[in-house]
1. So if we calculate relative contact order in percent (Cα under 8 Å, 6 or more apart) for every structure here (P, Q), which label has the highest result?
2. With mean projected area of the Cα convex hull in nm² computed per structure, which member of P, Q shows the largest figure?
3. helix-only ellipticity at 222 nm (-39500 (n - 2.57) for each DSSP H run of 4 or more, over all residues; to 500) was computed and gave -16000; which structure, P, Q, did it come from?
4. Taking distance in nm of label points 7 Å out along Cα→Cβ at positions 47 and 63 for each of P, Q, which is largest?
5. Quick check on the output: 1.0 is distance in nm of label points 7 Å out along Cα→Cβ at positions 55 and 111, derived from one of P, Q. Which one produced it?
Structure P
């Protein structure tokens with residue numbers, strides 16, 4: 001959002017009710033209850049917002065991108081863990097990765113470059129928030145659009 005130049009979370013006043021912290025927290029709890037999954041507000045996010053996606057990309061070098069993404073989400077939104085580089089190393093070990101190699105890759109320029117290229121691609125594709133799902137040239141924004149994405153994957157005509 002910062003690269004796009006419009007981050008509604010950094011405005012002095014939320015640009016709309018959906019960005020109000022209390023509303024977002026209540027909405028997240030409702031969605032978690034609907035899906036039957038645990039949820040807690042994150043204890044805190046890293047100062048460097050690229051750390052978590054870079055961790056997923058670094059894990060990808062050992063074939064564990066999805067596992068790392070799931071572990072990070074669980075740690076943040078179910079277990080309330082404050083994630084830093086040390087915790088990421090522990091997660092990598094828990095996933096059976098070579099933690100030393102993972103931590104080295106986490107800081108490799110190639111990982112940062114890949115991260116930036118993915119952001120550039122998202123901007124070009126018109127992504128404006130999370131979660132966004134891309135299917136061909138179609139964008140589906142928000143978890144409430146997953147039913148539409150599933151229908152499109154099944155080949156159900158969208159009118």
Structure Q
């Protein structure tokens with residue numbers, strides 16, 4: 001996992017999981033990341049039952065979300081035989097809540113120059129969307145994933 005300057009909003013620092021590094025080849029099929037020809041076992045990923053993947057199945061594809069146009073173009077320039085090849089000096093990152101995550105599928109690669117650090121521990125963990133968690137009218141305490149709090153990474 002890395003902390004980096006958001007490609008979409010340069011004043012934000014984001015945290016995501018590095019899935020691919022320079023030279024790696026990847027694609028996503030049926031919610032499974034295939035890296036260098038091998039399906040990843042991602043026990044940390046959560047998928048919402050019945051939720052539609054906004055990026056579509058069989059990524060990369062021609063879906064091209066309107067707010068992701070630049071990233072889609074960046075990734076399409078790195079396609080070789082239906083797989084994305086990560087260029088030198090870049091990373092492909094994904095969020096663990098795949099259907100609710102803006103990540104490299106949207107804005108493309110993260111430049112190594114935008115990486116600012118590595119997380120040391122989990123100080124908070126919410127078992128629902130950030131929109132629900134930020135709602136002051138909801139009980140936030142009952143949705144904490146207590147076993148994850150203060151876990152050293």
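1. Ranking P, Q on relative contact order in percent (Cα under 8 Å, 6 or more apart), first place is Q.
2. Sorting by mean projected area of the Cα convex hull in nm² in descending order puts P first.
3. Details: P: -16000; Q: -2000.
Of the options listed, only P reproduces it.
4. P
5. Here the read-out was taken from P.
None of the figures in this text is laboratory data; all of them are computed from the coordinates on show. This structure is a prediction, so every number in the text was calculated from the model and none was measured. Cβ atoms are built from the backbone, for glycine too; each structure is taken alone.
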